[in-house]
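Any read-out appearing in this document is the output of simple, stated calculations on the displayed coordinates, not a laboratory observation. These numbers come from a predicted model, not from an experiment. Cβ atoms are built from the backbone, for glycine too; each structure is taken alone.
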Structure P
Amino acid sequence: MAEKPYVIIVDDTPAVLRLLTHVVHSVVDCEVVTFPEPRAAIGFLHDHSAACVISDYHMPGMDGGQFLGIINEQYPQIVRIAVSGSEGALANMQLAGSAHQFFRKPDDTRKLALRIERMFRLRASLPSHGLDHLVARVKTLPTPPAIFAELEALLATGDASADEVGRILERDIAMSAKVLQLCNSAFFGFREKVTRPRHAVALLGINMVRSLTLALHAFTKWANNVPRFNHDALLAHSLNVASLSQDIAEMEGVQPENLEVFFISGLLHDIGKLVFAANASDTYNKVFEIVDCEGKSFVDAERDILGATHAEAGAYLLGLWGFDDDIVTAAAYHHLPSLSGDRRFAALTAVHVANALEHQKMGEKRLIDPDFLRRLDLVDRLDVWRSPKSVEPLTLHP
């Protein structure tokens, strides 16, 4: 029987340690180890492996930001979660970029435990060999950009305006340039030139800008050491899949307020390719060689060489960043949706079909899973979903 994963909780308040331990134990099948201060936890990690670290922000001697920063440097594969009873402290910690997710205590305690349980369930339930091999290889699973965290904090207030979001975006010159370049590209097809981030927010909507901010950060953060890997082509493909996924959802009667999840799922479905290109560049080059020399599919070559596929890598990263289950599921199973167990039309359905259709337009052999569509009674809808829309690859380095 496999050993239970360790979850480490660090907080200088005994009552909080007891509460967090009780809630995590009641939800997650794990071993909880608690410490009243960070240095003891660091000592424990010298001799033990842990899957997750939960840390308070305000602590004497070493605060949570410093502590999780050390964990990030020395044990980047560990999921890092920050908790605080102070809204201001939590916002500051978000901007520091030292944690993957942030929660308020005690209000979000159960939500925190459920998020950890989902991460462990994701590791165990994904196809292929799970994520143990992948996690051992990955040197960095980055936090979202500071601007994304700031947008999240603003949106959590429930009354964010386009002007406020635009002002946040304007403080990041590089990200502003990328968003404006994309807005003025053929993809969105706006008749008027978009010249200010606030204008972009007004045209695209707050949640769309939030999603694009995260996606563009992901596509441009990591250096590319894989000659055959084309960031711009992948972004163009992802945007096309996002757009077609949203179109398919509209055709199936999904309400406008629920369309965002379909767009985001399509936009981020291949993000695992970025994880591999950044963390296993030498090995990833071999994947391309096997595809060329042996004629294997790209996914099969990834599984043979890396022990996992970009679908699994992407699902893990999106789960780590706290995305909804529908988005994580779409990334995990977009090649093999029948393995998901889904029996309803959801983001996975739209992304699977849109991804296959976009690859087919490029002359690549990519099959749509007929058993999956039959299970959902949607085979007859396939011809309706086809779309001619496509976008030329973009260069996001003004």
Structure Q
Amino acid sequence: MAENIVSSKLMGQMMGQKIKSLASLEVQRLTKPGLHFVGEVAGLALLVSATGARSWILRATIAGKRRDMGLGGFPDVTLADARRRARDLREQIDNGIDPIGQRREARAALMAATAKAMTFDQCAAAYIEVHRPSWKNAKHAAQWESTLNSYASPIFGALPVAAVDTALIVKALAPIWQAKTETATRLRGRIESILDWATTSKFREGDNPARWRGHLENLLADPARSKRVVHHPALPWQEIGAFLAALRAQEGVGALAVQFAILTAARSGEVRLATWKEIDFDAALWVIPADRMKAGREHRIPLSSSALELLRVLPRTSDLIFPGARQGRPLSDMSLTAVLRRMGRDDITVHGFRSSFRDWCSECSNFPREVCEHALAHSLVDKVEAAYRRGDLIEKRALLMQAWANYCATIPGEANVLPMRASL
């Protein structure tokens, strides 16, 4: 029964009766858990928690609702300070002001200001971290970080993202727009994506100053007209037979990987990371999973007799077909380039052999264009045609790859010279 009886002091406070004004020493002695009203200012009380912590509370009615407002901890906030703060709040309430509502608005404004103070570099790091799982490999994220760190960060990376405007973006892009057009256009797109993310995240407001259409296109030259396309240096297709003959004389896994890349017209990364489980010897197929392909689609490569012969003589010391020197690690891209350098061919690249293959297809074969493009895992330019062509022309490509291997095995200009019999 006693637990349900409200203390006389608390009842008096609730009924508007005046509470005895406590002195500092009396307040110091309040250690029993509960709410202790200290008088002099209506609703001012010392709250003692079960752990012994003490803090000031002002209990008041605002808009018909009882509200408790914290005034700070005791003894950091003294009795005199608590009464002064309580009087100020009481005066605001009497004037129709909601102190709690004001506090919330001030806190929200501070949070908004803090958010808008987030720098461009911080937003870029957050964007990359959020999207990293959706990118195919770490190299993609590294490219983002590299271009942003090289060209955007020195100009406006340390500035609040809300302060990034058109003038700053043009200042970052203009120096490389002509000389490094491809890099510059990618940089612009990355900045635009980061600023879109910042706007959605409420770190900035307004239009995106990095957008191209209707905005930067008025300030910078059309990249489609100004960029210089630099192709990978490629070996002329007429020389492929002689080159392969010289390549077979080279030792090492790297030389074998280059041979396989030529015979399959595959990208160097696809070859370096190839595994034995991707090879179907019975079907004469190399099936590269989607997550290893540039276009994100599974790619099947018919294996010619020459490619199969190369694979059959390789030792299986690893899951990788072409393992690197370090156990369990693939060959590096430089390992393949080093093979060309040892041969004194600094003028060509491994990737360029794909161009050699494509030029041979156009100049020396009668295979349709779409068969040759499928062999390189290229998407069809005509989207309507691509939508209706669901197959990968595997049987026709098998004939193409065998014809290519046969050509690679010949050296134009060589002939078998037979001695002539003397006349009788």
Structure R
Amino acid sequence: MKTITTFLTTVLLTVTTLSAQDIYVAGYEANAAGTAGVANLWKNGTAQPLIGDGPIGAVLFSVFVDGSDVYVAGYESNGTTAIAKLWKNGVSQLLSDGTNTAIATSVFVSGGDVYVAGTDGNVVKVWKNGAAQDLTDGSSLIAKTSSVFVSGSDVYVAGFDRNGGGVEVATLWKNGVAQALTSASAMGGASGNSVFVSGSDVYVAGHEYNGTAFIATLWKNGVPQALTDGPNEASGNSVFVDGSDVYVAGHEYNGTKYVAKLWKNGIEQIMTNGANDAQALSVVVYNDDVYVAGYENNGTAQVAKLWKNGTPQTIANSVNGAMAYSVFIDDNPLSIENISNPKNNFNVYPNPAQDVLHIDVQVSTNLQLYSLQGQLLQEITAEQNTQIDISNLAPGIYLLKEMNGSTAYKVIKE
């Protein structure tokens, strides 16, 4: 990395040409005999099986890419029970010991630390670098989690906890402390299925019973917004925030079949025609393109699908069924070249930074700050000594890009 000293300030500049993104999808495909699921990771549509097609079963529920490392979370059967596992670049790590049925449902990497959410028996857990923290004490009849998100030093986990009366309460845990999103006295139950943090706002997608049916619901800072009004069952399965736009992927029953749906700012988009069952299970937005992973039944078996801007692509069309649970877009930032950029007179300091990033330009320039996953975080009009508040960003690497330009600057948040 080239070091430039200007005005007694050390400025670290790294320039990269943004490369084409890689699309990762995690899920499973049934083996040829139809006796077990094969844990599959698809990269740009090509399957990379992590488990062979033996008699045991395995499923991947979540994928996260950090630099050159690809993490997937799920479970593998030992022939008797399910073992929660994390795979890093295809190498598995046991998260549970097989005493109880356990699954790992979500993985998130931040600042070099790897967080995995899941359940072990009826206990909700979050593993940080393999070390488990119990979020429930096991006294509930059942508790589950589906999602983990890390923002700065805060760890959020979404799921549900069932009280002694058997009612499922949608729950958000922040740093191990539970916040009930629904009432324990409500009938029918509720669940938080996905959590996403944008700035100071915390979004949870899930469902809540309204007395007659489960209603797809989005909670923002604990306040619910109904995405459906019944009378048929519906659920929000995944939430993603891109700038001021909030996307929720899910499904709604049409009276005979489940219909895959996407809600943008509360407005629904119907993704399947309702002739066969379908569900949208994961949503990511990258460079204004909306990717949704899920499945659609073809009349005989489930077909793993990836929709881009509403257009479906078949990921796996197994005779015995396949599912796509999670999608992740990686813009392949490792093609970074350490070169100077004298023509733009573009100074960024300090780098690494903790709370405030300073930008100096000679001519007013429009900039965009992106995460490595391609999420647009801020748009900035930069002038001499412009300051950007990055205190709410998680530690890690970000890209500062000139609007409509082809190069970006690597910014490190400590």
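Figure out for me which of the structures P, Q, R the number 1.00 belongs to, where FRET efficiency 1/(1 + (r/R0)^6) of positions 210 and 242 (r between Cβ atoms, R0 = 30 Å, to 0.05) was derived from the coordinates.
Derived from P, not from the others.
Computing FRET efficiency 1/(1 + (r/R0)^6) of positions 178 and 362 (r between Cβ atoms, R0 = 30 Å, to 0.05) across structures P, Q, R gives 0.05 for structure R.
When helix-only ellipticity at 222 nm (-39500 (n - 2.57) for each DSSP H run of 4 or more, over all residues; to 500) is computed across structures P, Q, R, the figure 0 traces back to R.
Out of P, Q, R, which one gives 0.96 for Rg/Rh (Cα atoms, Kirkwood Rh) as computed from the coordinates? Of the options listed, only P reproduces it.
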